[in-house]
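Below, each structure is written out as structure tokens.
Any read-out appearing in this document is the output of simple, stated calculations on the displayed coordinates, not a laboratory observation. What you are looking at is a predicted structure, and each value in this text was computed from that prediction instead of being measured. Cβ atoms are built from the backbone, for glycine too; each structure is taken alone.
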Structure I
Amino acid sequence: MKRSTLIILKTLVWIGCLLPAANLVWRAVNNNLGPDPTAEIQNVTGLSALWMLTATLAISPLRALLPKYLNWLIKFRRLIGLFVFFYGSLHMLTWLGLYAGFDLGTIRTDITERRFIIAGMATYLALLPLALTSTTWSIRKLGGKNWSRLHALIYVAAITAAIHYWWKVKTGVLTPAPYTLVILLLLLARPVLAWRKRRKAQTVPV
């Protein structure tokens, strides 16, 4: 891929990932966040983190299916992953600041008594080391294998994020279903594609 093409694509990814935040700021400035602005901020930041997390999970299967055409997607995984952490942090700060008011008693009560908060905290704690070790220096320091093992936490984050969403909505609401289905398919695709790769390697004549 030409450097100019890569720069254009990265610029488009940056713009696309920043759009939800920019839209929130624009709506806030124009007093257009609806009857419950705090809930709207939390909803937008949470969903943005979730669909970007899903996008990062999709990169490896897509590359495995069409390596000749989609191998370049790997250049965007870290960038999108950092935006997952960015929106996850905004989502977390919305709860800590706007809902709990940074009150330790309220935060402690939420964590111990509200299960969707527990799942959300688990997701954020899984994402935190991924963001902290997203640099090239971290890969060299940890070593490729250790770094890969650590970054398998993305699968934990995906599962707990889906659980967080299901536990947050009211019983009977099915809005988390599409996200959950896509995440499950992407997680199941990994062992299937790994098996396919091993089988293909075994059938190649020596």
Structure II
Amino acid sequence: MIKLVIFDLDGTLLDTIGDLAASCDAVLARHSLPLHTYDEYRHMVGRGILRLVEAAIPEHLRTAEFVERVRADFVEYYLAHIDSHTVPYEGIPELLRELAARGIAVAVASNKFQAGTAKLIAKFFPDVPFVAVLGQRVGIPLKPDPQIDEEIMAAAGVAPSECLHVGDSGVDMQTARAAGVRSAGVTWGFRSREELAENGADVIIDRPSELSDLL
């Protein structure tokens, strides 16, 4: 019996690609660097802001010092424009409320930096009683390291056998496997059904209502 559902954020709960792409392009333009398409950004996101910046800038400029400058610029710009285009996926608010009403704990485990993760959850899901909302924090490894899932399970007081990790990417499926929990891949996000299957998704769903039916 599943007692806790851990959700990824970008591409799972929220469609954030518009603001991620616009923010990254704005910062790249500030540094007179080439811009990217939405489809290119869909394959860059998911491993944290540092990896996004590294992927977005030309390879010959990827020194530690320059990447950090662009990363800092991105965080500043993105926090100021974080909800200009972002919206919840259809059916997600209803799903979260239903799970809470059924007594199933919900949490967020994201590779987005903590301030951005917390700001988005507070804006779009202010009434959802998440047991934890965790993003990228100093000293804590990013997914697919299982530490974030383990931290959430400890806070909720549930065993791995009682937990389901839901996400749109191979990184999330790898995280679930590393943490010893079941995984559900969602196809409405940024990655493909093939990526989810190749990374060992226990189940793949096309609509939020399908997750409710599984629990």
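Side notes on the structure shown:
- When mean count of other Cβ atoms within 10 Å over residues 106-113 is computed for each of I, II, the one that comes out at 13.4 is I.
- Per volume of the Cα convex hull per residue in Å³, for residues 10-113 alone, the highest-valued of structures I, II: I
- Computed 165 for volume of the Cα convex hull per residue in Å³ - originating structure among I, II: I
- Structures I, II were shown, and helix-only ellipticity at 222 nm (-39500 (n - 2.57) for each DSSP H run of 4 or more, over all residues; to 500) at -13500 was computed from II.
- Entry that produces 21 once relative contact order in percent (Cα under 8 Å, 6 or more apart) is calculated, selected from I, II: I
- For mean count of other Cβ atoms within 10 Å over residues 18-25 computed as 21.4, the structure of I, II it came from: II
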